[in-house]
1. If mean count of other Cβ atoms within 10 Å over residues 28-35 comes out at 12.1 when worked out from the coordinates, which of I, II was used?
2. Suppose you compute distance in nm of label points 7 Å out along Cα→Cβ at positions 44 and 68 for every structure in I, II: which one lands on 1.2?
3. If relative contact order in percent (Cα under 8 Å, 6 or more apart) computes to 41, which of I, II did it come from?
4. Out of I, II, which structure matches 24 when percent of Cα pairs over 20 Å apart is calculated?
5. Assign the value -7000, calculated as helix-only ellipticity at 222 nm (-39500 (n - 2.57) for each DSSP H run of 4 or more, over all residues; to 500), to the correct structure from I, II.
Structure I
Amino acid sequence: MARDIMQELIEVLTRDLKVDASDVGPDTALFEGGLDLDSFAVVEMVTKVETHFGIQVSDADFVPENFSNIKTLAGVVRKYLPAAVD
């Protein structure tokens, strides 16, 4: 069965970071104009995402473009889960 990575990311955000589910969708910005996450929240989010998916995000993937919204973050996670299909 294919994983819905974006939905799983939304669940991680709402469950572990206490983000309101009605505020989150695939195009929701993680920073300004969206969830307004600060650097501490991003570190916590990445830790939760790594734990949830059983991955280790490379330092090379810590660039602003990879964290612009849920969709781009799902693309990063997908790189580490090559069998996953959204």
Structure II
Amino acid sequence: MGGYELDVIARRGRSLVFCEVKSKSGTRFGDPLEMVTAEKMRRIRRAAEAWLAVTRDHAECRVTFDVIVERSGRLERVPDAF
């Protein structure tokens, strides 16, 4: 969508979640959650807006933005991250 990428889009009932997925191979360069910067959040929101504009059958949904972080083989969901 407009040069942006969306990792995961999931719908359950009237909830629509745009989810960014981040992982790193080790802790040497910080936590994967730190990679979700203000600029990254802005790009994801713009991509979501573009997707919603062409996918109109989700107009009644509550939209949220989550982050899934992989750390040492374990997944953690950060709901309503931005």
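1. II
2. Value 1.2 for distance in nm of label points 7 Å out along Cα→Cβ at positions 44 and 68 corresponds to II out of I, II.
3. I
4. I
5. Structure of origin is II.
Values quoted throughout were computed directly from the atomic coordinates according to the rules given, and no laboratory measurement underlies them. Keep in mind that what you see is a predicted model, and the values were worked out from it rather than measured. Cβ atoms are built from the backbone, for glycine too; each structure is taken alone.
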